[in-house]
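> In structure tokens below, several structures.
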Structure P
Amino acid sequence: MSDFDPTSIPAVIDAMYAMVSGPKGPRDWTMQRRVFHPDARQTRTGVGADGRPWVKIMSLDDYAADTAPFFAANDFYEIEVARRVHEFGNIAHAWSIYEARSAPGDTAPERRGINSIQLFRDEHGHWRIISMIWDNERAGLTVDWDV
């Protein structure tokens, strides 16, 4: 993303989605280091077969390693369909509804969910993601805001 503007929350979030989206094969993780704080955490949540919630908390390197086999074998496009951002001083929180697809033009997503993204504005005025946690829709749990 040659036109990436780190002083813009929308640009940082757009870059995060672009970073994970693409045809099967390895991802270029250089953008990850530009949009995430070095100490950031990425947190996947879900519900096990036994109905109990689970969580997996990952550093940037952990996330890249964890997703590498999936990205190597699968076309994957995570497309944002709605966003709400609240900003206060040097912190911001974004609720971002996403749809995952095998191709950008697929009519029906494979899954939908919400990314909860916390950002920090550093001494250079650059927004960096500090933390991101997400969950997918499932039986009994759907995104209910207008998109």
Structure Q
Amino acid sequence: MAEFTERRRFKRYSVYCPLQYKADGRIPRESSISLNISEGGALISVNRKLGDAASLIIRMFLKNEDFFIRSRVVHVERSSDKDPYSVGIEFLERTAGFAMKFYEELETIMFYQRHYGEEMERPISLAEASMKWYRNSPAWT
């Protein structure tokens, strides 16, 4: 049996982060959410099919700062005709400022995860904590 070798350079986190994207220069931007995310890319949920290698501009709001990241589609999957598409994207241009804000935001959500879990008196997943965190965030309400 062959062993699986991880090819990703950055660890992925199950964080549901709201974002917007513009595909191949089309207007307007469309809203989406990450299913998982890393410093180097994300898996996002979208309602319409995007082509492999399509160019995207991703807008993310992290720690009170907007980031616009040039990206490309690396894979597209869909479980059924009724489900949204899961689109893997690679961030092509990201700044050191983006990486710093990304990890600061992640650390804040992880802190919230611990606090929220204590409040609920049960373990809370990072995905659940991120949904609640962003739902209550003034930038996305």
Structure R
Amino acid sequence: MKKKVFKYKFVYWLILSINIFLFISFLIGLINRIETDNFNNLIDIFSFIAIILICILSLSSLIMFFIKNKNSIITFSAVLFLILLIITFFLFYSLFIIKDFGENFTDFYTVPLVYGIILGILFITNYFKFRKDFNEFEIEEIGQKQD
């Protein structure tokens, strides 16, 4: 029997492509952050560490998706959850500390849009994950003596 991560191949390829996109984009962000060498305050160091964590988790999730490991869904969900936490942290930082949120009209619809997309991906990932049907095993064992 083949290893399966998701019920449908379309969902597997969709999540795999999203994971590749996340890894490449955060790797480019990491390289850009290293080239600029701009670590003036604690927020810059925090964002650098967060980018490193997302790159490492995304790469490990990508490798697990290729070998079709069951833990790939957990690590991919951790990547998405970490991205949501970082967006929330910087949203609260801009609202309460810098107090510059809302200067531009795009601030009001980009954040809910990003939250909706990431939560939708999380829902698809966890709803369509492959679960073994244990009823098949019970039907085959009817009438057989078990020790």
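> Computing helix-only ellipticity at 222 nm (-39500 (n - 2.57) for each DSSP H run of 4 or more, over all residues; to 500) gives -6500 for which of P, Q, R?
Working through the options, I get structure P.
> Please compute relative contact order in percent (Cα under 8 Å, 6 or more apart) for structures P, Q, R and give me the label with the greatest value.
R
All of the numbers you see were taken from the coordinates with simple rules; none came from a lab. What you see is a predicted model, and the numbers here were worked out from it, not measured in a lab.
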